[in-house]
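No value in this document is a laboratory result; all are computed from the given coordinates. Predicted model, so just to flag it, every value in this text is computed and none were measured. Cβ atoms are built from the backbone, for glycine too; each structure is taken alone.
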Structure 1
Amino acid sequence: MARIKLSTDSAADLPAQLREELPIQVLPFPIAMGEEEYEDGVDFTPDQFFDMLLSAPQIPTHAQLNAFVFTECFESAWSEGYTDLIHVSINSKGSATYGNALQARDDFYKHHPEAKDTFHIYLIDSKTYTMAYGWAVAQGVKMAAEGAQAQEIVDFIEDWLAHVHVVFAPLDLRFAKKSGRISAAAAFMGEALGLKPIMTFVDGESKILSKVRGEKNVISTIVDLCQKERRPGTPYLLVRGNNREQSDRLQEACRAALGEEAVMEYPIGGVVSINAGPNLVGIVYRA
């Protein structure tokens, strides 16, 4: 009988409630803040990290998950009697983490050739960030509980990732500028002219969809994009940072335009907020 385990990393931004409800292994990214090192999503809540981030003299950094972390994950799942492990990773174009997972899988089977026929490791490059892949992992766990086979779950996750859109606006460009998500020139012009970029990811690459003037127009632009592109009847999720006023506006605008509630509103985690800044709003939906 198949025993299927799903895992992901902390940049999937799975909310604490989902982590408690579902048996998902979340591998935390290490975050360095000055001389202190923290585990993303373990040592602080997202809201606590927003305050830490804004008060830090320098923008914190996060490291990749190395091959040793994945080796431990694979060894543990195998020893516990799982027949299948499905891991969904942060975008490979923004982190070497996925490549490290591939290396660890090769090394695992070299050391355990007897496991090749009885323990299958599926590694999926999300090519995106946050709950754009975290949501798919959560649904995969539910599918496994209902008796779905590993390949069915992998197919579902890959299909979701092929169609998911995450559209967001960093309202404070300092962090996106530092992280390189927006070029320094674009960030400077945005600051000078009061423009806010509406961004997404296409095949793992960040892309500016448009630039709008003023935060009020950010909300309407994001909602319009979702309304035009979202597949009817599919769930959508709202992404928030520390700007509750704008998040509430986005929620109200989506409710009015789409005629239904978001399946959840959730805060971004440490990795995403370091790169995009805590002051952002966004939406995840399937096109």
Structure 2
Amino acid sequence: MASKAAAENFPVALRMLPRRHRRHLLAVYAYARTVDDIGDEGAPEQRLALLADLEEDLGRLQANLGGETDGVGQPRHPAVRGLAGVVTDCSIPMQPFRDLIAANQQDQLVTRYQTFGELLGYCTLSANPVGRIVLQVFGCSTPERVGLSDSICTGLQIVEHLQDVAEDLRAGRVYLPADDLREHGCTEQDLAASTAPPQLRRLIRFEAARAGALISSGAPLVGQLRGAARAAVAGYVAGGRAALAAIAAADYDVLAATPKPAHSRTVRELASAMLRGR
């Protein structure tokens, strides 16, 4: 679950990037998706142990890159070994990679969120690290840009939660804050319906507006960047906005079918973000 939103919103821009950046980002996404696959699809009783093994592998990678090879051994997992080039070339610290593991560990232990603030805390682990890594890959990370990137990535994560309400419930997870469910007169039983009742549609519309505001608040990051970095971040913004448009076009019924944006809408949003710089 953790970084799927970012991974799904990137392919349009990915095709536009120079080979070096594309290679590095593919390594990052291979790692991120591996972490998510363990957290979502591994045998439930083994997930925490498998995630812990992956975290130990990150420690091996860090030790090897630091020249500490005695008794440490090489990383065992291909996805971790694949990070060596991007970590070295782009001087990326290990913490964002560890945060993605921590998000999936949290998914095994926490299945409900009481407040929107608690959900934002989850997003700092599950989504924001991806954006921070991307800025490092392009060599354009600053504290201001990290803040803008965090807003975009958090918005994308919330959009993905809205698209996957039914899927998440089947996995035993609810990412809609309990306070918001109560305020809109919704129960978890509403999330299991074949189509979304009116009160749930109102809640999805409310959360979609929040996600859109977060993406828009971070979108000026596009205007601060040039070249491949601009295209990459514009791809995130475009993917999020196109997904929100698909949710709105479905009249906020995310249960009858998963709202997916048309490729043409994503391309239009990408062109708009690139041109306007936001």
Structure 3
Amino acid sequence: MISARERVAIVTGATAGIGLYTALGLARQGVQVIMVGRDPARTERARRLVAERSGSDRIETALADFASLAAVRELAEALLAEHERIDVLVNNAGLISPRFQLSGDGYELTFAVNHLAPFLLTNLLLLRLRDSAPARIVTVASQAHRGARLNISETTRPRDWTPLSAYGRSKLCNVLFTRALARRLDAKEVTAACLHPGVVATAIGDRAGALAGLGWRIMKPFLIGPEKGAATSLFLATIADPTPFHGAYVIGNRIAEPDPAARDDRLGEELWSESARLVGL
């Protein structure tokens, strides 16, 4: 068993909110942390904050705009070139788009950033994760997946688009992806789990449309903070034996039953095949 100081963890969306505190928690345990962000200045500020609060000198940054699959590929190439091992991948980056937008690749933005980008990044890093066994992949999903429905033929341009329906569908994709990924992995080598972090007072809901965004801003003072929101991500990233959580949806460090649509493994396989086609795998 390797020591914490030998372990390397990648956290996407690490400049604020849950991702920032996930990176901080890992750094406090002595893990080498690569904080992935989109904006160079914000990412560097986040790195300095984590370094100062953790006392670690093993904090690095990497840049990628998850609205671009080419940028995700460049990120993966850089990570593989610079790190001989990857022990933990935390797929945390996500957004709620306030209006219908397309990614640089022509796909609906929320689906592209919240699902396609982590799907591609995970697959590109998978061999290195296997070579670093035992390793783990942690994906931040949400209870927002409940009630969402997925039409594979409309993933890139859904007809019933709203900010919250798009977000819920992307989180359903996160759960389906985790289950499909787990079926492809040996839990003794790499485990895959996803989680609901709680309803966390981050900025993600501020831009969820006029009415929903207003409601979010009103509720935020009563929600849990991002440090508590990072607790389950840290639990899955650091627990001594993650194998009981392989393929699971986790809430409050316990396995929970996701929505029936998220347990539709046939749908999960269809999503996997379509996602692979869309990202060019």
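Here Cα extents along the principal axes in Å, for residues 95-158 alone was calculated and came to 40, 28, 22; which of the structures 1, 2, 3 was it taken from?
Computed on structure 3.
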Kindly point out which one of 1, 2, 3 the value 18.2 was derived from, the read-out being mean count of other Cβ atoms within 10 Å over residues 135-142. 2
